[in-house]
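Structures incoming, each one as structure tokens.
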Structure I
Amino acid sequence: MVYLDVINIVKVITAIITIIIAFSAGFIELRLNSKNWLNRWFALFFLSASLGFLAYTIYHLITCSGCEPIIISIMITAQIFFNFIPISLVMTVFILEKSPKIAMSLKYLGTMIALFISMSFGYFIWKPWVDPVKYAQSIVDTKTEPILQIFVNLLRIVLAAYVVYKYAMITRKTEGETKKRIQWFFVGVFIVIVGLIINLIGGLLKFPEFEILALILFNIGAITIVKGFFM
């Protein structure tokens, strides 16, 4: 029991550090060049992650009686922000591979918005719930309909795999200083996605140690991506 309490404290502290790093990274991206769509989409990626982890941390700290509806509302908000993470990363691929003008067209941006909506609307139809037995023990454990959970997480993984593959291909095609910058992006994105997958596994299997490791990897990846913009 003491071990679990210590792990949960470490998890919350790590999550707070991740929120700060992600928000700072997003702010830096916009300060570097707020008119560049690549910077904007990476900033949206970082800010979505920051707000998602913030909401995730907050609802896990709520244990008051009758607060279940509040927890579910914040939980859904967190999932919506998490859904936007792979969407924003795919948009960075389109910008690098095509051009900002083409990437922001209905064909590409419209497709991503449609995917984002399809990943998010289910939470309002099949609302998650809080495990009443664990909640009575002051443990917040939200449950989601299996079909919705599989659908959303499968889309996230497919989009993440697509991003890693595309970044690897783009890295091979570029040369010089641009290649160095893209390599930093690729390494950073790869570390972030590995972290997000580990976080997903940790959440499904209820292994807080996995979630802590995932947050650490996300922080390393975020710093690596920002480093690429200074190359």
Structure II
Amino acid sequence: MNYLCTKCHLRNMIEQKRHILNQYMFIENVHLFDEKVVTQSQILDELILECTKCKERTAMIRSIKLDCIWGTHPSMYYYGLEHLIANLYPYIKKGIDKRELIHISMEHHTYIKLLETLKANNLPTEQIEFISVKKLILSYKNGGVNQLKETLENFINNALKRGFTGIRWIGQPTFAVQETSKEDFLNWEKGLTEALKNTKSSLLCIYDAYDYTHKQKFIDDQMLKESFDTHSHILKKSILENI
């Protein structure tokens, strides 16, 4: 579904599912692991993937569980805050259960709402820290993959010294572009998959599909296309699938 595809049937279906999810999560305050929330979120996963792929991508090859993600560079496409939080809840919970440090880099208002919702659903947030990916982007800009890998290892070693098993990064491209530039972000993405290999870390990039389908203020055709080319996996239905 390209920008402003107002006649696309997916657009109405996606909006309908988003409103239902919003009703469950923020009006009825249904728990994030409730079957109703999980089902609506998974339906949105499928619709958003169909939208962003526009029938031009190949089928997924294999999948891995959320407890085996070190060394991966996955992506996720979310449509609205409700869909984002519903997907991140099991992803973050698994990291907390495995004693991983959760580093999150996203717009402040989204981060605050995420924390509030996690706490409301009885998920401890002591292992979650707001850490911008700006330093990672600049390290790649200044020294390529080698310097980026060195910077990642420094973060990982500090986490290990604090008693954590590794780092589960979550980064929002919309926020990263605002902190650096679109060019710097896209260049960094090209080297990130290689830099993450054989490390006790992963980095999930969360792309705003609502922005892509309505405004393209940050997530435009180029950002979307390159996201499929530069990531190793996609997060869908609480499973990482190979792209």
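Suppose you compute semi-axes √(5λ) of the Cα gyration tensor in Å for every structure in I, II: which one lands on 27, 22, 16?
Structure of origin is II.
Given structures I, II, which gives the highest value for FRET efficiency 1/(1 + (r/R0)^6) of positions 26 and 130 (r between Cβ atoms, R0 = 30 Å, to 0.05)?
Going through I, II one by one, FRET efficiency 1/(1 + (r/R0)^6) of positions 26 and 130 (r between Cβ atoms, R0 = 30 Å, to 0.05) is largest in II.
Kindly point out which one of I, II the value 21 was derived from, the read-out being relative contact order in percent (Cα under 8 Å, 6 or more apart).
It traces back to I.
Given a computed value of -17000 for helix-only ellipticity at 222 nm (-39500 (n - 2.57) for each DSSP H run of 4 or more, over all residues; to 500), which structure among I, II does it belong to?
II
Bear in mind that the values in this text are calculations on the coordinates, not laboratory data. Quick caveat, the model's predicted, so the values are computed rather than measured. Cβ atoms are built from the backbone, for glycine too; each structure is taken alone.
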